[in-house]
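Following this line, the structures themselves.
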Structure P
Amino acid sequence: MGRVRANRPRPPDWLAGRLRIRGRGPQADGAGEAGEAGERHATWLELFLDLIFVYALAAVTRRLGDDPTPSPSAVLAVLGLFVVVQWAWLGQVFYDTRFDPDDVPHRILVLVALVGAGTITLGVDEVPESVLLPVGYLIVRGVLLLLYVRARPTGPMSRTVTTIYLLGFGSGWLIWLASLAAPTDTRPTLWIVAMLIELATPWVGKRWLNRFPVDDQHLPERIGQFTIIVLGSALASLLFAVPDHPRPHMIVTAGLAFLVPAAVWWVYTTFVTTRESQRRLRGGQTYAYLHIPLGGALLLLGWALGQMVRLADDEVVRLPMELRLLLAASLTVWMLCGLALHSVWNRPSIGRLGIAGYGVGSAILITAAVHGTKLMLALLSVAVVGYAVLLTRRLTATAED
């Protein structure tokens, strides 16, 4: 009789075993629903990681400068950088919502990722000439790949989830690495290709990832926290536009501008706290991906409001067309993303569609017909506050039915 040979672990599993992960793996269908394993909230480490992304978003916004007539290429560059920053953050969130061992190796690796996020922040102003941005992203995503390697031996379900992310994100990581040796004018193309591969990964693996749902409490909470960070960046753009020792009329102007992000906050927090069901999150792809254009719209909205306040202080009578288009586009995208998020749980009613139509129509009509800085700001503030009042009443009534 031949000897029975013990099965030897494959290299990734051997490495993961040596790293000795001690955490929970993803759970099968239904196991992620609230109530079975208790509520899962953000950890102190996750909140600490968020701090550096505050500065990253500020660096992205600074790319637009103070010119109220940004070119389409400048706006697209800012949106692209925003996607890179938010996607780097989202990758860690999706890992934490399924595994979250919170042991010493995990903490050390996340701290290394924080260094990478800081490097991204430093490189935002100098892309594509500087390699700081790709180096920072390689660090952040490299840490995530190591975390998924650690998670592989926690169970059969973990093997499926980690395989999808290791293949997809690993391919993107290699392209980011290759960009370091590419000519300066070629780097953005390679970054776009790498990002498309990574963004497609959760959708290609949706069939398998949906079998192991994300935490229905943790994911919306974390994405909501990032949305608040974006709103904070928008408020910063607004506050920095207010001059030192402002005159009384400027205080009123800034107050009107403040009403817009305040109404956005009111609508968003009402939506998050009054949704009826969380079971349709499953793999979380739809919910998370809708927040990418939503966040980009809010970032541009804050910058545009800041420019309006600055122009009002300079007593500019007529707003430039580029700024008016940016205002209309950012408000429209925010409202449409809100409608799409609502449809994740409930089919939109006629009333909900009517509110969305009012909001989008008002934003487009005001920005197209009104050219005066102060008048447009006043009308937009009234329109957005009215939209917030109507929508929050609708969301609250729906939740109580």
Structure Q
Amino acid sequence: MRLHEDKYITLHDLEDALNNAPKCNPGVSELALWDAIGLVTANDITAPFDTPIMPKAAYDGFAVRASETPGVFKLAGSILIGQLPNRELGNGEAYYVTTGAYLPMGADVVVPEEDAEVNGDSIIVTKSYSTGKNIDAPGSYARKGQLLVEKGTVLTPYLLSALLEAGVFKAQFYNRLTASLLSTGSELVKPHTPEEALKEYLGGKVIESTGSVIKWFMSNYMPYVTILKHLIIKDSYDEISSTIKGELGESNIVIITGGTGPSGIDYVHDVLTSLKPRYYIRGIKMRPGRPSTVAVFDDCHVVFGVSGHPISALNALTLLIEPFIRRMLGIVSTVPLPKAYGRLVEKTEPGRGLWRQVRAVIETSGEGYLVKPLKVTGSSFTSTLAEADALVNIPPWVNEVKDGLIVELLMLRSRSRMNSN
């Protein structure tokens, strides 16, 4: 959707916002894999050759010729993992090999150590073995040209291990997107010491914490974004306007907390509309977090406005910001959010057409997670985050949220609370 000049509309649909995420190319760099954890692959990665490149031992044991089993073999030496064989296996010879070691040329079977009898420098094998037994053959892990990792995949340590084993040591990756975090509110302070915090707290100020939630979430679940700075700005149209303009010149993503509501001191909406974004949405079908805002200026410059309350901001992060940025980069595989499923043991209010998050405590049983919603409403009850184990995600189409319903959970922590029933 393209909005021209100063003709703006107000929308209330999460899917519409996600569908209008632009496609951003922040530039591509060729990097060693170990320097690219958390980055997004810019191309498909294929196997450069058959893996393994030579037959490997699948067990600790003795490499021999299958045609010579059963029989007595002369122990000619050993080959450990990380070594290359330096001679061909002779007739009636055996080499001791460790799991993962390459076999000497001519060997086509590994007799497990426990199935052979060692008598001095002789190895006695009492049964017949077929060719290829206890061996990882060339190409059994991956064939040359085989797709290993799809374009748009976030490189994790697990994928790194698999690619290194396949002989892939460098690839092309999209550069990290950059982000600026702006916390608005004349009441907000960021003290340097506990004593300073106490003084400000007793003086009526609010210790800024929503930014910490956002930074922690993004560092753990959005490693393809770097937060360049976190600023606290006052409830001033001019200050908010000049700061947003400045940060859009330095960062791809600007996330504003607070100032998104309809009150007379909430200036984010007026500032963003004055900057004439290409696409703009104010209001998302979710609770908490309905005032959430998206303003797209070009393919690689987007502003998100979210509530100043941590719970509302977390809802916007999981339902709007993370999937929106994922679509911007064309990500097809990434670090998973800590989601699970559980069974309600008490009813709670439905979403009534909104995506709704409910705080809950969790017990574990033989049937999985048992979910007990907290009897509290309103995003301003931030202290309930200390009690909650999870947030329950209730879709807008669920009209009755009753005992026994299976629900999706965003896990906040894991505790050793067991149900004794």
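For this structure, a couple of remarks:
- Entry that produces 1.10 once Rg/Rh (Cα atoms, Kirkwood Rh), for residues 233-328 alone is calculated, selected from P, Q: P
- Given -25500 for helix-only ellipticity at 222 nm (-39500 (n - 2.57) for each DSSP H run of 4 or more, over all residues; to 500), calculated: source structure among P, Q: P
- Computed 5.8 for distance in nm of label points 7 Å out along Cα→Cβ at positions 129 and 321 - originating structure among P, Q: Q
- Winner on percent of Cα pairs over 29 Å apart once structures P, Q are ranked, highest first: Q
Computed from the coordinates by the stated procedures, all read-outs in this text should not be read as laboratory data. Since this is a predicted model, take the numbers as computed values, not measurements. Cβ atoms are built from the backbone, for glycine too; each structure is taken alone.
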